[in-house]
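Derivation of every value follows stated rules applied to the coordinates shown; laboratory data play no part. Predicted model, so just to flag it, every value in this text is computed and none were measured. Cβ atoms are built from the backbone, for glycine too; each structure is taken alone.
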Structure 1
């Protein structure tokens, strides 16, 4: 974490600042959030105070959050400030003498009446004063700023302890603030700041003086068994894990999230490698990995082929003189965990997966939407509908996978490890004799499980995943649980984006309107709900907003996206192809001028739309005859290209009509008195517009 607000060349004295917040052990997942809050609040406060600095680095461990500011101004610069007062008309009387309003204003600003002057603004004439404000020492500003920095750190779960006014994730035990060689003295919730920190709780639990130099600060902490730089801790953990795994001819399984979690669990990492009975390797590897990861924060170890070894790697917060005792302790704890997992697995596999479907009747999906069994039946029907359209040979497989996809939610293993939902469904399906296609789809129907996550590898998995997500979205919209602002408790935005990503990844052409209509019809038949009138349109617009935001995030120009979406969004893959074609063609010199010309065409049509069909006999002007000939030839050329979705080639051909449109507008009056001729010319423009509107509404492109 490194930011800077550099104003070199001011000639002012600068010093380094170190600010440390010492706490009881913070939850590991909160440390990065707290560091971000510390960095943002401190940088913003310094900027608002007009204090420049060269760089800021924030480091943290479970027991401390620290910010180092390099090259911070020792004195705030003097500045001129213009302050607006009341309107001039009430600031002076008829004789030009200051009124009470003017006198009160200069008194409040502590300036003489002679400093008042009048200036014009957008709202009329007002009086102003220009004040010279003397800069303050940075020490004084920091005394006020640092307590606010602490209290402004926002964390999801906080607590009170000594002071009822201060909330933080864990009790704050010390505050240290040193600016150069000077202590920044302030008080917060009964704690007084100083220049001392504390070493490792178990290996060097003593106070010591800190220095404002970042290198010296880190060195003094390391001498007391605290590696405060989280990047260094992370690197050390991984290097030691790789090294110790080699002793058992393995490698720790890459897991960036687990690595970061361990980084913020310890101040001085020590790595050990332990083992467990090979008998546990009969369990699915996901069970073993999850047992080690979720309960114990251990890394699983794999061989060169990716197969699990009966070993694990644990990260400790202390160095032990007898590491074998630490290893034995970890092994005893893990043995109990794996024994429980093996029991759950053995109990679950005594029955085929299908037997668990009945248990879904006892699990409420939503009080207005019925049980998980009800949802399963809806997903099964939507999946069958999709399969009939996309892969008729897969209808039975999709229906079977949809029927079984939620069954593992009532097994003991998933009850203990919810993150294994779908994974255990796949494993139990295979052990129940289900086809591989069905088993894979059960696991894949949850995908993607997070933004940017993996997508289903099988078409059956993709179909069931789409069916499940669309049913959830439609169901929640039906009971009024659409996302609002930042609130999205049912993760509907992620589900919608997941549907779009699956369609785009697999290049599936699908009408969202049709599948949403099918989902709405199923819901209305099976549930006693009063369906909102705008349910269908709201759901389509919800998908469209996710689509637009996603493509903007991918770097496509907003107006290109809008042009394509305005021409039609029903099929997301088709809309994607049109966006890509527009982006590719935007470099053409005729592209932007054609957009302006198209806007003129649309404006004319908007004012007086045509009726009927074009009559060639009413084309009398040479320019309109030529334009009609070009249009007819183009229509014959580009229609097959559009049917094959070769939009870039179609656009290249359409751009060639621009010269004829230019000539038409230069020599032909569209809005003539003769109604038949006027309507005929509008029909010609309408036909040209419709050719383009198969791809994009060019009028929105500047």
Structure 2
């Protein structure tokens, strides 16, 4: 890539990201926030914050729209959120939540939430706009080092010092998956919603499958200390920055390192950030000294395109060999098409009586700069020097020598001469089979095939033709009557029948039916899918897949009946059990509506407005799979009720002691003993109300919450 611009600041860049408006957001060690235009690199906005940060910390994050800066204040349990618009502290979160120092913060892609994690193993979900507490994740025994939202804002991952990655679904507030790594996690990155990449403290980069938590591959395992990770826009490549001032390029398609030093910054300074510009594929890199580098491949792509149009293929390939990412551009695809066309033209020229080797060598010469292409060219030209000999053997009906020369020079297999040779063999074999099945025609059939008896693979086919005459008769009968199941059983017992062209046609037909069945299920044409499944069941192949498909078809049919009735409870229950039903528009619309209601009620919960929450959530009260999420919303509302009671009577808690005792008792009965209520109890005890006796209180479970347990106020009897 080409270095197109460079910004030099006096302090190292702690955090760097792109806003949804296409601007660059940065913050340095001294807490100076700067926003730059990517069009002309001009400074658009700046803000001096009071928080200083160490260069490698993970406590700083930006909202996607660039309006907020979220800070975990160093060496404290506090979080400061700044507005880049008003250029002041918007709100502060302190006391009653994190008990250990805040280690990391991360925002979602929709400017709704952010998550904070701390050294004491706690993690909280917050409303980004207001700073209101939304959810407390279960406390872990060791520190939670990093958190990361997926691109849909539905799943949040937590990586801990214990090496464990936990995935939580914030729609249900339930643990979705647990991934166990051997070493502490210090960075993570989602790839779509199916995979997650982790970076541990031994600098191992590992790919995990989110569905089952299984390790897919250890992608990188070496002594290079990796600092940050970034995905290409198409999620086919991973960029990994290092302390040695390099960026590693990793291909996620074939799982290979393309280049260990794809980019090397000046002076080999430690890279603190690497981000990808989604619409262009360009990279922005920052280092420990405060330099920001802008790398672009667009100019190189334009130059590559010009070379191709000018037919300067050698120059084009030189560019690609110097920049690995150019291999994966549209220009490289065009160049590859040019190569294939030149190769095909060469073969067509060689595949004539007047093939001019010299002319062909000149045509292919520009492509010899690529080692693997040079080898292909040399092999083809060398093989085609035997082309005339192949034609002579065919003309003289010396088929043994003809096949022998093709086996030695495999490029000849694509020639007209070889196709002619193969057609001759197929014709002889077809006529021999017909003659064999005639009365007293065996000797004549042998005579027909004698010219091929010295060719190994043909000799085997000929031998089995005569040995398995009855099997051939049965094969032809099953083929004619379309009894494919019996035909496949016959072939399984008589492997020589696999050489029959008709057998491959049958296999292709069955495979096509299988694909049509799967497409039918996906597109919702269930009757077509069932018809294909019925056929495959009679054939006896794809037994397990067909059984699963029958079950899936029935599930789709049941779902469509339920959807017509608009039975929300059953719709959500089925979707939770069978995630593939999410593709239906009705499900997507319901999920969108649910998310909107949840977000609104979370805001109301921070003010303790039970009646409004109850009214908004009432339409979902029959959906048991959402009870956990609803319980957490009411829990936050009741906590607000209790906190307000304390705040309103701070100078006379003894007056409301009975109410607080009752409220705490109700809370424990509804939600159990959790960190939030423990913190509140500690707070009121510290304020003088030390007669709260938990031993006499009933401890319930939040997992057993139901809408029937809703109270207008947590302090009511």
Structure 3
């Protein structure tokens, strides 16, 4: 039937940075009564067509009926998001004060955001036919590539994907030629097949078994568990044995990891244990692969999804458990746009679904430890390394007045030589990319500064360039000083490239692997490097924090922290917490198998009390000391922060905008504290001046009520269109 369009309007959320919904008329051939909130629609907006999400059907539009435009197309017949994701998005938009249209669209794979149908595609596999298994290879000796392919597939009776064969340089014509001869055949599957032999569960120690039992007691109810286990204590084995029980109940599991680099290793361990499909979901996949993974989870075909931050928005048919590994990691916090924290959203999703959640870490965040103190989380401790492995011996090297060769002390070089001679791997940690952090003139002290950020540019040798890691500006290396014209330019300080060059001089016959953002830009390069490390093809490993997070390197017996001083005197109150977490995570890579490990820490402050407490006592005592300091200073988690940021090409516009905002806030009558406006730690980035305003409240509801009342008032600030502003609730990076 033809509906009475004058009685129904569609209220649509659009992915734009405006906190409002828009009303449209239904299409002419459409019964509004059959439309459900959560479906995608295509609508005209200004001079373009956009994809929006239907929020509700209303009989009272916000504008006169005659001004409403009709929807172009109804894309879905059913809501594209599952009810729990819908609820999670509504909660997140409200808590983080972000436009609901952008939140809902960000929960979808990009192809669905573009209006594409939610259609599963299949991964193409190739394998030998029965004829191919018995084929005489000498009959095609003039076709070496065909022989090579047949031999390769003979080693993989379960088949290889089209993508894997392309990586071996096999062209489509080679595949087609052998298929025509009926020597190979192809078939499709929705997700990667499990090719690894199955491994039996390990025998748990008492603490691990207690942790497994505790989680399984809460199978069908919400409970947050903090799995607090030292590095190498077998947290992953606890995950695996808990997951096995949920799979027996036909339930699905979501595992969040902080970095793409952890995904392949985690997936491998899970596929070695389970026959059920294990699917990855992260930004390193193609858009088609990400959509496929998302849809297999929504359909219930994929039983285990392992993904990074955005995987928290994956729809599931029957989600039974969420695991957040390395829950303390800063990578779980989105730092641009929709500034959500995936760990916190995971807790809310578990609550909405009434299912358990495990937060695992060797160095839990202070927020999680505080929640465990308050009994909001059940605290599960794993105080010993699993399988009899021993904690590494820790040596602190005082490098004050010690001659260093590009940051390396004689004692450290001696230790490296000793462990290499024993046939072991050595890992050196330096959290600075490039060759040197500064290019400076020896004559006048001029330094190469990014003109868009007012920050020093990093000197790289591979390829040779100056690079600003804040705005991604590249620049050729100057031959003359821009200040005085002299030619004596010095690369000052050390980065991972320089460290690699120095070690290559000392150990010319030893293979060196470097892992940082520069060496892993090519797709698949990180997986290749990690695979070679596991096979002991690299004897010396150099890396930034990418190398420190959760990796299991059984051949590493020496871990060296080249410069441990970065977090001691930072203006950021979280710096000591992060320094402690990073030091212990890096140190935890040593001696994880049967060989004893050793950790060497170079520092100019060997007597710093917190360093000694961290290394001589344990992380828990270190964290308790920091929590006491936070309580005395009235800092999170004892108070609650929201940070307003404003950017503008004219610094005055950004400052005046936040001054207006501060005035409105001060007149609110609420019990709050305001700091600012002040310049951001990096006052200018990508040409824009940056200013910030910090709001502090003693209770979360006070802060939330203030923000809800404050945001509508921003529309009345005169120069708001001249600035780019944002709000960050529970900020983790402030200074």
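Some points to look at:
- Each of the structures 1, 2, 3 was assessed by mean projected area of the Cα convex hull in nm²; the largest value belongs to 1.
- The greatest value of distance in nm of label points 7 Å out along Cα→Cβ at positions 132 and 572 among structures 1, 2, 3 is that of 1.
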